[in-house]
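Structures follow.
Here, each number is a calculation from the coordinates, and none is a lab measurement. This is a predicted model, so every value here is computed, not measured. Cβ atoms are built from the backbone, for glycine too; each structure is taken alone.
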Structure P
Amino acid sequence: MSQVIPIIRIFDYNKAIEFYIGWLGFHVDWDNRHHKNIPVFMQLSLRDIVLHLSEHHGDGSPGVRFTIRGFDGLREYHQLLIDKNYTYNRPSLDVSYWNPKEIEMTAIDPFGNRLHFTEAVL
């Protein structure tokens, strides 16, 4: 099966790590930090979600929004994030206005990129 991996533009490695690793709970699969004097390019994962983060000029545009559909346990994940008391983001958990059988949460990274998580609920 094909896999789509978005490239998300970042501008500060430490802020990206604080947000994606420290707060959202992603893991670094690999990065190019062993090469000196080049922009960071890295792969992160959480469950079956895979993202590429890039400091390279031209790799994506800041401010993108992408949807992560079918995120099982979104209520519990949302509560985990709220309990971490992350200074820069406290997303709400809402019923989707277009589908009352779906809940959603949007987390905005330090670079203006929006991760929109959804889960179908009965």
Structure Q
Amino acid sequence: MAPKAVGPYSQAVIASNYIFCSGQIALNAVSGLIVPGGIIAQTRQVLENLKTILSASGVELNRVVKTEIYLTNMANFSAVNEVYSEYFNSEPLPARVTVEVSKLPKDSLLEISCVAYKK
């Protein structure tokens, strides 16, 4: 189960053979709260949320073709990459954008969105 959207948007939209997943923050689906434990725990939660959303559409993470990562502190780049590489570790790796932003919803440390290809 993925957490509910925190605004007026869909968690994902299927258009033709693509699934566009909205940005996910580190919300626990049951409590609706940001998971404690810092950037590593939050990155893992975000990727689990994306994995759950994609799975509901019949797609695995290895079908992701692009991700966008928003960090509130670029100093967390290496830690995010460490966890990210556990989830995305087969070629071809997704294309990616990573940028630093000043603030994210619910004071999350990061947000990740993705686009996946569905055969």
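Just a few scattered comments:
- Entry that produces 26, 16, 13 once semi-axes √(5λ) of the Cα gyration tensor in Å is calculated, selected from P, Q: P
- Structure from which 36 was derived, relative contact order in percent (Cα under 8 Å, 6 or more apart), options P, Q: Q
- With distance in nm of label points 7 Å out along Cα→Cβ at positions 26 and 58 derived as 2.3, matching label from P, Q: P
- Structure (P, Q) behind the derived value -3000 of helix-only ellipticity at 222 nm (-39500 (n - 2.57) for each DSSP H run of 4 or more, over all residues; to 500): P
- Of the structures P, Q, the one that 1.3 was derived from, the read-out being distance in nm of label points 7 Å out along Cα→Cβ at positions 82 and 98: Q
- Origin of the derived value 16.2 (mean count of other Cβ atoms within 10 Å over residues 10-17; candidates P, Q): P
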